[in-house]
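Student: For reference, the structures are reproduced in the following blocks.
Values quoted throughout were computed directly from the atomic coordinates according to the rules given, and no laboratory measurement underlies them. Here the structure is a predicted model, which is why all the values come from computation and not from measurement. Cβ atoms are built from the backbone, for glycine too; each structure is taken alone.
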Structure P
């Protein structure tokens, strides 16, 4: 799915979260969204996911403008967001959590088929009968991604997915990202880990840096192009990983 955000503006009272942000994400690509805390990253992605209504602007999916009249409507169709804290039910098993997410709680056979297919396709190792409270942070993240993908999501938004992950889990995440884009999925990542960001096809760096107001694009392009622009913290930390 091709994703376009056009001239997005969002304010919370006197606080500017997004100020005229536009971006275009091609299908089967990874798009990195960077910036300091308060730069407007999460707000922009929530606008895309249909969770926040912008003050002005448009969301266009595969060339079709979607209604922004109220959060949670058609704009969110085909788009899923994975948060830092996965949305699961701790007392239930992995399969029960998965079943709820795909609307198959009473159809165990269908849920098992979907669960096994997604895990096989992406290389997830999840025990279906294990209580979800016993999963690692990385495994809980995999479960949430499996739920969204099985439900038909083609655009996946990951909100700081490396938070709390062991370095081996980060390697697994990178492998999963490669498989997702190979399948044609569109991936947007809010992230500070430059090892992950350097694999993005395109980066949008939001700012300004060091200020109280966010919401503007201060650099964008491929990782190499952003480094060559020599603007701010992102370029400084990304440069050693790109040019080694």
Structure Q
């Protein structure tokens, strides 16, 4: 992992956001791209096989590309989060636990989907081609919805002296929100990019997450407002 060092003075950026604008130190900021994997985003992946409309997830690709491009130009660290299991599914835990019962169902009932799910080394677990991590980016694997649970994310962020986390990816109301909540609990300043994330489920799920973040857990903004604020 490359640790960025610079003698240049810090240049805070003002991001138009809600419930109020937020000033961020670019050298202490990271873009967190959550679960933009074939299983969730691509036709033929897990979500698609489950009958979930992945077109909303696919709409997040171009905004994330624009955000990460603008961020790299400012030397902002890009951190990809990938939901992945070992081939033996050991991260699912003991079969007596509810997480194993709920999360392992597709693996038990549809062994033919194995390469379309989240097993490390398969197409389903890969980041979509349009957003493949670049040199200098960081990739962190997670075994649960939150990017902080059972991962090195917190240690990595503190090593890099990161304070502000800008969230994009899928699903807004599940893994993104779970990660953002834990970011808040761990003392970070979370910012949700509403048009660079996508929910699953009814439309009100997106409204609920936006309400939760705006009222309790952080700030919401748009791709345009973020890129404009970065300068």
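Student: Could you figure out which one of P, Q the value 18.1 for mean count of other Cβ atoms within 10 Å over residues 121-128 was computed from?
Tutor: The correct label is Q.
Student: Further, regarding this structure: Taking -10500 as the value of helix-only ellipticity at 222 nm (-39500 (n - 2.57) for each DSSP H run of 4 or more, over all residues; to 500) derived from one of the structures shown (P, Q), identify that structure.
Tutor: Comparing all candidates, it corresponds to P.
Student: One of P, Q was used to compute FRET efficiency 1/(1 + (r/R0)^6) of positions 129 and 185 (r between Cβ atoms, R0 = 25 Å, to 0.05), and the result was 0.15. Which label is that? Can you show the working numbers first?
Tutor: On the way: P: 0.35; Q: 0.15.
It traces back to Q.
Student: When FRET efficiency 1/(1 + (r/R0)^6) of positions 17 and 49 (r between Cβ atoms, R0 = 41 Å, to 0.05) is calculated, the result is 0.70; to which of the structures P, Q does this value belong?
Tutor: Q
Student: 8, 34, 37, 17, 4, 0 is what came out when P(r) over Cα pairs in 10 Å bins from 0, in percent was calculated for one structure; which of P, Q is it? Show your work: numbers first, answer last.
Tutor: Working: P: 8, 31, 35, 21, 6, 0; Q: 8, 34, 37, 17, 4, 0.
Derived from Q, not from the others.
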